[in-house]
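Got some structures for you, see below.
Laboratory data are not the source of any read-out in this text; all were calculated from the coordinates shown. This one's a predicted model, so the numbers in the text were calculated from it and none came from an experiment. Cβ atoms are built from the backbone, for glycine too; each structure is taken alone.
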Structure 1
Amino acid sequence: MPKVSDEHREARRRQILEAAMRSFLRGGFQESSMSDIIAESGLSAGAIYGHFASKSEIVAAVASEVLEGGLAAMKEMREPDGTPSHPLDLIQRLVAGLMERAGGTALPVQVWGRAVIDPELRAMFGTVVPAIRAVIADQIALWMHETCGVPDDVAVARGAELAPLMTGILQGGITQAELLDGFDLTAYLALAAPLFEPPAA
């Protein structure tokens with residue numbers, strides 16, 4: 001029997017995860033069954049179980065895709081002239097990366113809700129969210145120090161203060177974008193711009 005290549009296994013795994021995402025987007029984590037995922041994927045049950053032992057494993061893998069998808073899109077941002085990009089540009093990149101990997105706002109909201117009762121997802125949050133906050137804090141500090149002339153130690157402290165707040169604003173915006181028709185997520189995030197002004201002397 002010919003050996004299955006790593007590339008083939010990864011392609012199959014991606015096919016399963018994408019099918020699971022579509023199923024979860026329609027029916028949610030709770031209502032979607034393994035039968036639904038199998039039917040959506042077009043693969044046999046054996047092919048699915050060859051990659052994932054249970055629906056819980058698929059849910060965890062999808063959650064990882066959603067959470068780490070946003071993080072993968074984040075890195076220090078600079079303009080073509082070398083000056084730091086505004087922190088909100090980094091936030092918008094995070095949103096774009098998150099929504100591209102998740103296919104919209106519904107899955108992130110579902111993942112956050114399930115993490116309340118799922119210890120594995122809660123632990124995942126405990127790793128990914130601090131990493132996201134760290135990148136946001138660094139961009140804020142870079143912007144304030146190099147663009148606004150704020151002393152480095154003050155800029156670093158301000159970045160550390162604002163990063164958790166921006167994470168909460170981001171989650172709130174994505175939740176509202178999912179639940180409220182016509183909600184403008186870009187305009188909502190832009191309202192945070194005054195937070196990045198230099199602190200009063």
Structure 2
Amino acid sequence: MFTGIVQAYVEVSKVVKKTELTSFTLTFPTDLLKGLKQGASVAIDGVCFTATKIDDKQVSFDAMKETLQRTTIGNIKEEKYVNIERSFKIGDEVGGHIVSGHVHGMAEIMGVDTSIPNNHIITFKVPHYLMKYIFPKGYVALNGVSLTTVDVNKTDNTLTVYLIPETLKQTTFGIKETGELVNIEIDTQTQTIVDTVERVLAEKNISC
């Protein structure tokens with residue numbers, strides 16, 4: 001499990017594509033290597049991966065067909081950058097919200113607005129089937145970053161977030177551009193509530 005507080009963004013140093021499998025290697029900062037062992041879980045752009053090999057600062061991972069089809073990892077390239085977060089331990093501070101690393105889909109960046117001083121505003125186009133779980137002031141994880149939704153337009157299937165300078169410094173959102181795709185994971189508590197209410201209403205033949 002993760003908290004959505006990305007610890008760094010790092011460079012993809014190597015990508016090897018095989019049949020229905022992609023192996024890739026990231027260059028980790030020294031401070032995030034402490035205690036990292038083969039088999040450990042790491043969130044990479046919000047997707048939970050298992051470390052398969054550690055060679056000095058080079059940490060390798062494997063992505064299989066399902067992950068390649070449903071997440072941005074399917075388009076991973078050398079010399080690009082990705083967000084990383086080590087899994088949290090019991091007792092650690094949860095600064096964002098609980099994130100599983102099981103991505104629900106991909107969202108497209110529709111616009112980046114920097115016209116307001118010290119404000120970095122990004123609007124995303126979200127798959128329509130996820131919009132029922134997204135509300136203003138709710139939680140969402142985008143490329144592994146725990147963010148609060150500010151504006152939600154359920155007609156256009158869009159959500160908007162405001163990013164503080166610290167988020168821009170610590171994550172790839174400081175270099176993201178319009179048209180790029182990001183991974184999205186909705187808040188599981190919100191999903192559970194919405195699905196439960198829908199099921200109960202359906203059982204009582206009440207439309208919502």
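At-a-glance table
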| quantity | calculated |
| --- | --- |
| Per distance in nm of label points 7 Å out along Cα→Cβ at positions 64 and 128, the highest-valued of structures 1, 2 | 2 |
| Entry that produces 0.95 once FRET efficiency 1/(1 + (r/R0)^6) of positions 8 and 184 (r between Cβ atoms, R0 = 35 Å, to 0.05) is calculated, selected from 1, 2 | 2 |
| With FRET efficiency 1/(1 + (r/R0)^6) of positions 48 and 136 (r between Cβ atoms, R0 = 25 Å, to 0.05) derived as 0.35, matching label from 1, 2 | 2 |
| Parent structure of the calculated result 18, given that relative contact order in percent (Cα under 8 Å, 6 or more apart) is the read-out and 1, 2 the choices | 1 |
| At a computed 11.9, 32 (Rg and Dmax of the Cα atoms in Å, for residues 144-191 alone), which of 1, 2 | 2 |
| helix-only ellipticity at 222 nm (-39500 (n - 2.57) for each DSSP H run of 4 or more, over all residues; to 500) from the coordinates reads -23000; which among 1, 2 | 1 |
| Of the structures 1, 2, the one that -0.36, -1.30 was derived from, the read-out being log10 I(q)/I(0) by the Debye sum over Cα atoms at q = 0.09, 0.18 Å⁻¹ | 2 |
| For FRET efficiency 1/(1 + (r/R0)^6) of positions 56 and 88 (r between Cβ atoms, R0 = 25 Å, to 0.05) computed as 0.50, the structure of 1, 2 it came from | 2 |
